[in-house]
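Multiple structures follow.
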Structure 1
Amino acid sequence: MEKRHKILVTRELSEQQLQLANDVGLDVIVDPAIRFEFRKEWSSIVRSIEEAKAPIFAFTSQNGVMGLQKLMEHGYTPPDGVVFYAVGEKTASALQSLGFAAVVPELSYGEHLGEMIAADLAKTGLNDATLFHFCGNRRREEMRQTLEKHDVDVKDLVVYDTILNRMSMNGEEVQGVLFYSPSAVEAYRKSGGFRSDKKPELFAIGHTTAQELSIESGRNVHISPKTNTEDFLKFTAKVLNETGN
């Protein structure tokens, strides 16, 4: 009989994703680490974009794309010719569902995206461009720092707030914990997750989350080869089968 593994997932999963987890031998406990609240007032965002001579849009999360969608629902239409950049295939797919094709770096790092944008601007000679980052209040600074190093004008458009949840930590022993963001790592830490004597395997959806998780835990972190939940779950099952947990 195939061995099953109990895992804690720090975000909600769809019914299809839960079924996939079951199919690959994972018994899932869902305990969301964070929640999101989107801004209600959008006029300042529109004004900031319209004042720019050559706007460029960058997205490092699907929530950033959701912010653009809500902005469009309030009557805004991005100007023709705007170049879209996105970290991760899911973020790019979310943009595509709105009708926008995004340039995506090979690696899912904000810093790597910053280098790509700076290189593209250097090629085009677009010196008066303004990069608008659709982001949350707990954004990381790597992309901004990289772009500013190349003298690129960057403006953060805070379209949502990330709020840390108090996780229940219901005492059930799990063999793995899955994290989707540095904020989820912080919520887990503040909820006492790393103080437990039990040492489940730690999994991260991407490199930025893995860096934060490694720092907080001081332990080895398994990084999903692709930044989507389906591959993340399959990867988790494979690792847990190989480690014998």
Structure 2
Amino acid sequence: MIPIRDTIRSETYPIINYVLIALNILAFLVEQLQGRNLNEFIFTYGLVPARYSVPQISAQFTSGQQVIAFLAFMFLHGGFFHLLGNMWFLYIFGDNVEDRLGHFRYLVFYLLCGWASGISYLVLNWASQVPTIGASGAIAGVMGAYFILYPRAKVLTLVPIFFFFYFIKIPAFLFLGVWFLFQSLSAAASSAQTSGIAWWAHVSGFIFGIIFLKLFQRPSFFGDFKDRMSVYFFG
């Protein structure tokens, strides 16, 4: 199933969503400039569990490289169609979530979902030397939030049936529910060692998206968060 558009119009300009899309595209262009060094580039800036669990491998990276990978991996992609698919889903579902959360909270929410999915990948594949890259985990979090915020919205979807293609309006809860089920079944049937797709990062991203949304909807939670950040940065 390929989503074409949803039926919910954003009331505010989704500046953060567009900035995130632009940054992902920019990072992909940087990847294309690496040429023969692309694999080394991905191993350096992607999230590789063995870099944190195997001392011999950890010693080959600086502390800065170990830290920056937790941010950089969310903006790298394994190919054009990987990028296109992720950005299309972000374009469709992200603007409405930003509309509901507000610009700053949406940015924090997006990054938290990405980090949570990345950490989940590390924990579940602690000794793996296979890097995970892509915005999929963060976008899965956005989709989890959309699932809760707009369950009755309609998603115009291209559905292939045998040799024919149909455009069908599907309720968002059903579209996203089927997507989540597919990710879960794929995760259960594969592993990081045999698949180039971090299915569990998708699943965990979706779940954490729901959890973080519930937290962000509590005024006291985000108010306390901003107070702590103000104290940390400004004293």
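Nothing in this text is a laboratory measurement; each read-out follows from the coordinates by a stated rule. Please read these numbers as outputs of a predicted model, since none were measured by experiment. Cβ atoms are built from the backbone, for glycine too; each structure is taken alone.
Of note:
- Source structure (of 1, 2) for helix-only ellipticity at 222 nm (-39500 (n - 2.57) for each DSSP H run of 4 or more, over all residues; to 500), computed value -11500: 1
- Taking distance in nm of label points 7 Å out along Cα→Cβ at positions 20 and 164 as the measure, the highest value among 1, 2 is held by 2.
- Answer label among 1, 2 for the case where P(r) over Cα pairs in 10 Å bins from 0, in percent, calculated from the coordinates, equals 8, 30, 35, 21, 5, 1, 0: 2
- For Rg/Rh (Cα atoms, Kirkwood Rh), for residues 68-203 alone, the highest value in the series 1, 2 is held by structure 1.
- When FRET efficiency 1/(1 + (r/R0)^6) of positions 4 and 156 (r between Cβ atoms, R0 = 30 Å, to 0.05) is computed across structures 1, 2, the figure 0.10 traces back to 1.
- Comparison of 1, 2 by distance in nm of label points 7 Å out along Cα→Cβ at positions 12 and 36 - largest value held by: 2
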